[in-house]
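K.L.:
Structures given as structure tokens follow.
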Structure P
Amino acid sequence: MPTTQSLTLPAKTESLGAVTRFVREGAREAELPDARMGELDLVVEEIFMNIARYSYPEHETGVVSIAYTVWGSGELAVEFGDQGIEFNPLTVRPPDLADDLDQRRAGGLGVFLVKEFADSLSYRREHGWNRLTFGISARP
């Protein structure tokens, strides 16, 4: 039977440590190998920091909800939710990695990395909430 835990925090950059610790609890419960923890941390940081920096209008602090579900040994799903500006990161055009750094357009690299490290990724807008869910498994 899957287990789910959730947490709601201010969507402020200062909340990143608490978010990372919370998701790592789920990763340990799911028995994800240490080899995946760095990738998990990167995905969590990228998603959370984008919400904290861009989801809500300047000088307005909203909340972010984080929930994880352990589907079984080696299987973790994490959902981030916010009530900020509607944004589907799955529609962001991937960066052209062949371009020189000084000629590359800004943005898109973080979403690219999330797509690379997550085993699954989905977005939906539901009742005024952005919901981004990713799955990560024990695979190497």
Structure Q
Amino acid sequence: MSPRSRPFGLAALSGFFVFGAAMSGLTCVLLLFPGSALDAVWRLNPQAREGLRQMGPWAIVLMAAVCAACALAARGLWIRAPWGRWLAVGILTVNLIGDLGSAVVRGDLRTLIGLPIGGALIVYLLRRYDALAIKRGASP
């Protein structure tokens, strides 16, 4: 598929998931090699560092799973595969639940900004793919 026929929104979302894969992969490396020169990255979110360290080795497993899921979603969206759409919607849904949980349990109201953003991305994915399927004469 040529870049011209790929909708900008799908290309941007694919890039968003590439970024997610890169950041979760970096987190894996930081957890595997504490005290390295890259530890300065933790200054961006010191609470995440402590939370992940408390999880122990499971944090590495979790971040590796997030990295793989984001990479697969990026690829699936890039090639416009139906499984890529559903994986992206699933990841965004889990993120929305996590944001809501953080707001309720920890009282961190800053996480609520993710709700309208994530919701809008989910709506875009569901509507965009339906519109593409209708144009091609296929079922969504």
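K.L.:
Between structures P, Q, where is mean count of other Cβ atoms within 10 Å over residues 40-47 highest?
P.N.:
Once mean count of other Cβ atoms within 10 Å over residues 40-47 is tallied for P, Q, the winner is P.
K.L.:
Using the calculated result -24500 for helix-only ellipticity at 222 nm (-39500 (n - 2.57) for each DSSP H run of 4 or more, over all residues; to 500), pick out the matching structure from P, Q.
P.N.:
Label of the source structure: Q.
K.L.:
Additional query: One of P, Q was used to calculate relative contact order in percent (Cα under 8 Å, 6 or more apart), giving 21; which?
P.N.:
Q
K.L.:
Match the computed value 54, 32, 22 of Cα extents along the principal axes in Å to one of the structures P, Q, and report its label.
P.N.:
Q
Each value in this text was obtained by applying a stated rule to the coordinates, not by laboratory testing. Quantities reported herein were computed from a predicted structural model and do not represent experimental measurements. Cβ atoms are built from the backbone, for glycine too; each structure is taken alone.
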